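Quick heads-up: structures coming right below.
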Structure I
Amino acid sequence: MASSGSRAAGSLFLRLAGLSGASAVGLGAYGTHVLKPKAGIEHEKQVFDSANKYQFLHTLALLAVPLTKRPMLVGSLMVSGMTLFCVPCYYYAMTSDPALVPVAPYGGTILIVAWAAMAL
């Protein structure tokens with residue numbers, strides 16, 4: 001039986017999944033209606049689409065966090081990885097400023113660890 005701490009952590013990550021899903025839909029609309037019509041930023045559009053896909057995919061993964069043995073660990077890794085991967089990609093896509101791009105691989109690495117932690 002799950003402890004009350006595990007249930008609380010699970011509930012937290014379900015709420016974060018809701019917020020992440022809502023923001024992914026909003027950002028997807030921004031990408032479609034604002035970025036897609038612009039010419040000359042093809043790479044930025046591809047980066048934006050990748051960030052949006054990763055955000056959606058990992059938002060769905062957050063829904064499974066309450067089912068893991070260590071929801072606080074897995075959920076924290078998943079949220080941290082999503083943030084550190086997606087935010088720099090979105091920032092670059094919207095501004096063409098590569099300043100935060102070096103952070104994205106750390107986010108990707110944390111996402112790999114989060115998926116592995118689901119198996120613990």
Structure II
Amino acid sequence: MTSFKQWDIVLVEYPFSERTGTKKRPVLVVSNEPYHRGRQEVIIAGITSNISRKLVGDTVLENWREARLKYPSLVTGILQTVKNTMIVRVLGAVSHKDMQEIMCNFEGIIKIQK
């Protein structure tokens with residue numbers, strides 16, 4: 001099995017939103033090590049090169065080259081759980097600056113309001 005950690009960008013057999021098939025796509029590992037130890041799943045966020053369509057919760061990656069992505073990209077605010085066996089390999093990792101921006105944007109969409 002491929003070794004990965006939180007904030008890694010990995011290549012997965014990513015399911016289409018309609019669940020009609022899969023395609024190899026880069027995604028961001030959002031879940032942490034304690035989560036990985038107890039489960040066979042990984043929480044991921046999608047990555048797209050369609051940076052002109054930035055929506056609430058999305059983060060444009062400033063350091064996309066350093067993350068070893070082929071094109072300018074953004075991490076979407078769409079979170080999904082996939083089996084860890086769907087991970088093909090690690091591509092890279094987001095920079096500390098991008099990680100902070102992603103966390104801020106995710107907090108804006110999943111913060112529990114009272």
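Annotations for the structure displayed:
- Entry that produces 4.0 once distance in nm of label points 7 Å out along Cα→Cβ at positions 5 and 29 is calculated, selected from I, II: I
- Structure responsible for 39, 31, 30, with Cα extents along the principal axes in Å calculated and labels I, II on offer: II
- Answer label among I, II for the case where distance in nm of label points 7 Å out along Cα→Cβ at positions 13 and 45, calculated from the coordinates, equals 2.6: II
- Structure with the greatest value (metric mean count of other Cβ atoms within 10 Å over residues 37-44, set I, II): II
- helix-only ellipticity at 222 nm (-39500 (n - 2.57) for each DSSP H run of 4 or more, over all residues; to 500) from the coordinates reads -25500; which among I, II: I
Coordinate-derived values only; no laboratory data. It should be emphasised that the depicted structure is a prediction, and the values quoted were computed from it without experimental measurement. Cβ atoms are built from the backbone, for glycine too; each structure is taken alone.
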